[in-house]
1. Between P, Q, which one scores greatest on distance in nm of label points 7 Å out along Cα→Cβ at positions 5 and 37?
2. Looking at distance in nm of label points 7 Å out along Cα→Cβ at positions 45 and 77, point out which structure of P, Q has the largest value.
3. Here relative contact order in percent (Cα under 8 Å, 6 or more apart) has been calculated and equals 31, so which of P, Q was it run on?
4. Tell me which structure, out of P, Q, gives -16000 once helix-only ellipticity at 222 nm (-39500 (n - 2.57) for each DSSP H run of 4 or more, over all residues; to 500) is calculated.
Structure P
Amino acid sequence: MKLIEILAINLRYYRMKHNLSQEKFAEILGTSLSYLNQIENLKVNVRLATVDKFASNINKFDHNSKVTATLLLTYNKEHITNYSRIDEKK
């Protein structure tokens, strides 16, 4: 399995864990919706510095998290989620 696939699985896991839409999660990560969508759909390569920034921003959002760049790039079969769309509540 490629690292980008593992990153996509883990980002989707943390997004679903917090019941966040891609839009809201992209905002938390400090990136665009388009870029997050490309990552989750394996259409772009991601720099390690960006992975580190994502981990830091997840921890700022959820102070109980201990997410690291290494964790975001580590395969965990329990992080595999069934895709379901989460829309923003208006």
Structure Q
Amino acid sequence: MTYQVYLSKKAKKQYKNFDQHIQKKIKHNLQQLEENPHKCFTLTGKYADLRYIKITHKGVDYRAVYDISEDEKVVLVIFLGNRENFYKELRRYSR
């Protein structure tokens, strides 16, 4: 079953701040979530209900954190960012 992938308001803003090449790579990876959003990593601690995918572009690591709604078959990307300071930024965002 195919899922619909959406970006939250914050994720859209973050996406627009990346250069075009990184946007293309992120878009490609997010499209793969439509078929199988469960093939990923799970966060730990207070974010244990969220999942993330790793995206690498020219040696730089990025993360896309998302939540899955099984009932609606929806994947909501809530946060995009560079791996460096990513978890610190995620904590700051989720307060």
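Each reported figure results from applying straightforward, stated rules to the coordinates on display, with no laboratory input. Computed from a predicted structure; not experimentally measured. Cβ atoms are built from the backbone, for glycine too; each structure is taken alone.
1. Structure P comes out on top.
2. The maximum falls on structure P.
3. Answer for the origin of the read-out: Q.
4. P
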